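Right after this note come the structures.
What follows is calculated from the coordinates using simple rules that are stated; it is not laboratory data. As the structure is a computational prediction, the values presented were derived from the model and not from experiment. Cβ atoms are built from the backbone, for glycine too; each structure is taken alone.
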Structure 1
Amino acid sequence: MKFFAPSVETLIDEFAKLPGIGRKTAQRLAFHVLNLPKEQADALAQAITNAKQTVHLCPKCQNLTDEALCPICSDPARDTHTICVVADPKDVLAFEKTREYHGLYHVLHGTISPLNHIGPDDLRIRELLHRVAEEDIQEVILATNPDTEGEATAMYLARLLKPFHIRISRLAYGIPVGGQLEYIDEVTLMRALDGRQSIE
């Protein structure tokens, strides 16, 4: 049974489609937006529209950007011999908060997950292999989450990267198994990065 006007129900339904947003939270968000002054509501709608129109994948690292290259790939001060491979763009932010890593990144946009019908061809693995083949890469740090899917993805990548004869490392286990990088504090993440080990 519908309790609100159709346009309000539609707004609630759209908020409820967001990850981690239940029906009650969707209702709160909808009413918050409806209570905003028109200028703020318009600014929010415009920000969403602009982001969808201008944000694309960096052709080099596959991170999100609205420029030709993302700010990290275009920074001449970065160490261009090291690539840190992460599953999602939000993981890049987690590493950048530590201020300890100065190399480049590669974003896979997911992990191998047979249960969710996500295979290697659904990820940005081909682009990673191209970078390692074409650039002077000396180390690839596999920084996927320490859960089942992350481990499977890391081991798969390690096998693909082995013929390149470069250092392949995995984050040290200062991170709890099953944890998500975006929720790990900077100190733990920094120790995990410092204690990374080669994969034999």
Structure 2
Amino acid sequence: MAPTGDDHYHPKDAIHEGLRGALVYGGVGLLFAAAKNSLAKSNVGSLTTFTKNGGIIATFAAAGSAYEFTRSASSNLREKDDHWNHAVGGFAAGAAVGLRTGRMPRILGYGAFVGVALAAFDYTGGALKGYLNRPDVDEYERKEMLRKNRRRPIEETIAEVGEGRGIKPPGYEERRRERLKEKYGIDINTVSADPGAA
């Protein structure tokens, strides 16, 4: 997290965050359960989304609630908002997913995997672009620096791509006239847009 002018920690309401996480992720679980219900081979009703696939909804809701509550509680206890809170919350969420299997190695394995993945995601800036995209650097200035850093001379571009098709280096019209005269025997005079020119 980027340092701000106010470095004082502001506590979070862990119970509110846990309930909100249960509702949001429970809604995502409902979406998955409904999709699974709609892909059933037998003719089933809409209530089987809850009766047959209700475990998916419960797992998503439990994982979301465990993640949000544990992350907020860890943040409040440590009085810091960093990637370690996401690791602890991710472990709780992964363990909640692993509870469906009823086996302790899977509970610990799922918890460790999700905890490491979420901690790494937050540590790298919370975006898939990675750590290099820093919020303290102006995006326009960063892109201008990249453009200047990777800009190639026009001579090198013309050597690789060639002339024509909108690429007109100095002396292009004279070379074009000579090529057309050699190949087709046609002498082309340039037309000036200046009405006063002869």
Structure 3
Amino acid sequence: MVRTRLTPDAVIAAAAALADDDGLAAVTLSALARRLGVQTPSLYTHVRDHDAVLDGITALALTELAGRVSAAIAGRAGGAALEAFAAAHRAYARESPGRWQALQRRAGAAAVRSPGARELVELTGAVLRGYPVPEADHVHAIRLLGSAINGFLALERIGSFDHSQPEPEVSWDKMVAVLDATLRSWPAS
């Protein structure tokens, strides 16, 4: 195995790849060291501990997701922006399942304050500006969107929709339409 030049970014990238390949639970310091072809103690020069590795994956995922959302919603507003926003989340969850799992955990302060987290919040706010949702209620609307999108994707990932009709795609489209209608008729504060 060719040894990767270790840097904090290289360690996190390898951890993210491991998470995508084997699931977030498989990301241990020993498994990561094996993947990188080094001894476990060598990792401590680049990452503080296991929690720092997980937060690094979360921050990386936030940055990647923000980039996808930004590209998806560019030039769109209202329902079109919401559809693109939701589709970007769904595509990311499917293409990077371990990184997506990292977004479904309680993140540490470094991940929460990361540039990717800030950008994703700003992009979600941009989507909400296409609706009559008062700025003071954006946190509630963001929580609604996150709950619906993340909940659907979590259930889809574990196969909860595999045993009934219609296909999940139909339910996904209905959910996004209901979210759009809800945001369009947001109650006054």
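Which of 1, 2, 3 yields 0.95 for FRET efficiency 1/(1 + (r/R0)^6) of positions 58 and 154 (r between Cβ atoms, R0 = 25 Å, to 0.05), as computed? It was calculated from structure 3. Have a look at 1, 2, 3 and say which one yields -0.30, -0.73, -0.99 for log10 I(q)/I(0) by the Debye sum over Cα atoms at q = 0.08, 0.13, 0.16 Å⁻¹, as calculated. It traces back to 3.
Which structure, out of 1, 2, 3, was mean projected area of the Cα convex hull in nm², for residues 18-89 alone calculated from, if the result is 5.8? Value 5.8 for mean projected area of the Cα convex hull in nm², for residues 18-89 alone corresponds to 3 out of 1, 2, 3. In terms of distance in nm of label points 7 Å out along Cα→Cβ at positions 26 and 178, the structure with the greatest value among 1, 2, 3 is 2.
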